[in-house]
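Listed after this line are the structures, all set down as structure tokens.
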Structure 1
Amino acid sequence: MGVEVSFEDILQARETLHNVSLITPVKTNVELDVLASATVFLKCETAQRTGSFKFRGAYYATSKVAATGLDRTVATISSGNHGQGLALAASLLNLSAYVIVPKPYVPRKQQAIAQQGAHVIVVEDRAAAEQILHETLSQRKARQIHAFNDPQVIAGQGTIMLELLQQVSDLDVVLGPVGGGGLLSGLCIAAHHLIPRLLLYACEPLGAADVIESLCQNEVVPMTTPRTVADGLRTSLGSRTLPILHRHLTDVFLVSENEILDAMRFSQETLKLAIEPSSAVALAPLLRREPALVGRRVGVILTGGNVDLDSFGPSVTRA
């Protein structure tokens, strides 16, 4: 499996990201607290560069490539936020970036990747993407920056927890969405180094519930046919992320598609925040007053805001 991710790696990532990534705000809302019967703190990575937490890990990993002075090209498979983060990181570090985008994808995200200056290659499916990535790594002498199964990416995402624990005292619980597990892996390592008692819950769509199965079996269960609007959570755990989450996570909350849409609507109308379906997955357990959260001080990672609300029609937006 290779290199472990340590708390010291996350501290180094914070130093590298200083004055590059943004320190994102924490929002509170009285109506949300009443609905949830909890005291809720929303860590708004929606306000991060490129509109998503993914910039942190992408930049830190890309900076390591740039520091070698040898490789000048990076590549990845991404249909969205990681691709945007990598494209911006490469631009800032004067590297070339290739992003292979498998269908289906969100057009707005694909366009944003190209606007950041990356070479975008759209392919039919994940299998084709893997083949094109292999060719790109070979032909372009590129370095792969995996979206989540990369130690530097995990370390970069862990800086979110360092910030949150400086911004909010005495947290009991942190909720985060889970797809490949890079975000939650970083959060877990940072949190349990600083506050061992902190409870961490992964939030997962019912239509892509591979993580809960992977944790039960303690092996990666491939996500073959995800059926969820949460496009950022349609992937499986990685060989690096599974053991970290197996060791650190308290539990997994499963969230229905209706709950995802309801949480997006609540966020837009009440919190005045446009959030992606993946972010909504982490908000939903509070809106259903999940018993384990009642009476607790709860941090929620709102991971991204790159959503075209019109594409969800009246299910989210109301005339």
Structure 2
Amino acid sequence: MPLDVHEKILFVFSDPGGAKPCLSLIENNGLTDAVAISDRTHSFYSDFNVPVKIVKNDYEGLLESIQPALVFTGTSYTSDIERQFINIALGKKIRCYSFIDHWTSMVKRFKNPEDQLILPDQVWVIDERAKRLAIGEGIDKDKIVISGNPYHAWLKRWVPSISKDGFLREIGVSDGTKKILLFAPDPLSNLGSESSYGFDELKVSRELAELFCLNQDALKNWKVLVKAHPNQDRSRLTEIFTGNPFFEVLTPNVDTNTAMFYSDVVMGFFSSILIEASIMNKRVLRFLDSNPVEDPIYELNIGPIVDRNSFITELNKTIV
């Protein structure tokens, strides 16, 4: 969705789900007078021709010095930087828009520690279903704009700067003949997910490690790259997969897009990474350990759903 190239716009984000669309908006719209700030550093910043300033305090002073016509934020659940800027912008009568990158916890993203709902002037959502869910949670329908996800438009044009052989060498995979499964588990354990989903990424990771140990012949053509979400405890995944030759837990600096691009299959649960993999024309699997009470992406029909009983058969359909 276009923004006014003649306006000074301050973009504020923390989680990748907000950072990537914000940076894409700057590039997609050719915004030359935009300022991007965050309280976190991510390796993917280098994919964009946009400098990102890291700030962790004096938000009001920063806003005063930049004097933007518009504040545009992501909506993170692990940080309150966006909520603070929304609050300050509204207090100073500066227009404020926010982007929601998923279909979950719409209202929660805009509640302050006192549980007050503080909404920007516009709430951008990715599709009609997200709009219905947002309205259902109590967000004013007149504030909602269906924008699509600007990061997806950017991703369609993206290619890695490194070859597949170079990438595999970089991550320590010596056998280039293996099929690559990228396992990108959602950080469900952060959410107390057993009550909502019946499983979390740690339970599924233990099942996968066991499946590969018990079915080595059937899975001998595969190498699994485990890409932890920035918000999850990577050490807990490393502990599960250490010593299992089928698995390589990637370090945080390994670029997710490059790992997806050179994978044969991408697997997760509900994450937006599955949508991004489908944009790259990758085969997608969704490993759901049980019948979850919630399935926020079921309407998208992205990839077959597998469990421990169907995983091997479905995965090996990829081998030609």
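A few notes on this one:
- FRET efficiency 1/(1 + (r/R0)^6) of positions 44 and 68 (r between Cβ atoms, R0 = 30 Å, to 0.05) from the coordinates reads 0.35; which among 1, 2: 1
- Structures 1, 2, by mean count of other Cβ atoms within 10 Å over residues 52-59: label with the highest value: 1
- Computed 3.8 for distance in nm of label points 7 Å out along Cα→Cβ at positions 92 and 124 - originating structure among 1, 2: 1
- Value -13000, calculated as helix-only ellipticity at 222 nm (-39500 (n - 2.57) for each DSSP H run of 4 or more, over all residues; to 500), assigned to which of 1, 2: 1
- Source structure (of 1, 2) for mean count of other Cβ atoms within 10 Å over residues 228-235, computed value 17.2: 2
- Source structure (of 1, 2) for log10 I(q)/I(0) by the Debye sum over Cα atoms at q = 0.06, 0.14 Å⁻¹, computed value -0.18, -1.04: 1
- Of the structures 1, 2, the one that 0.35 was derived from, the read-out being FRET efficiency 1/(1 + (r/R0)^6) of positions 36 and 140 (r between Cβ atoms, R0 = 25 Å, to 0.05): 2
- Top of 1, 2 by relative contact order in percent (Cα under 8 Å, 6 or more apart), largest first: 1
- Comparing distance in nm of label points 7 Å out along Cα→Cβ at positions 116 and 260 across structures 1, 2, the highest figure is found for 2.
Values quoted throughout were computed directly from the atomic coordinates according to the rules given, and no laboratory measurement underlies them. Computed from a predicted model, the values in this text were never measured in an experiment. Cβ atoms are built from the backbone, for glycine too; each structure is taken alone.
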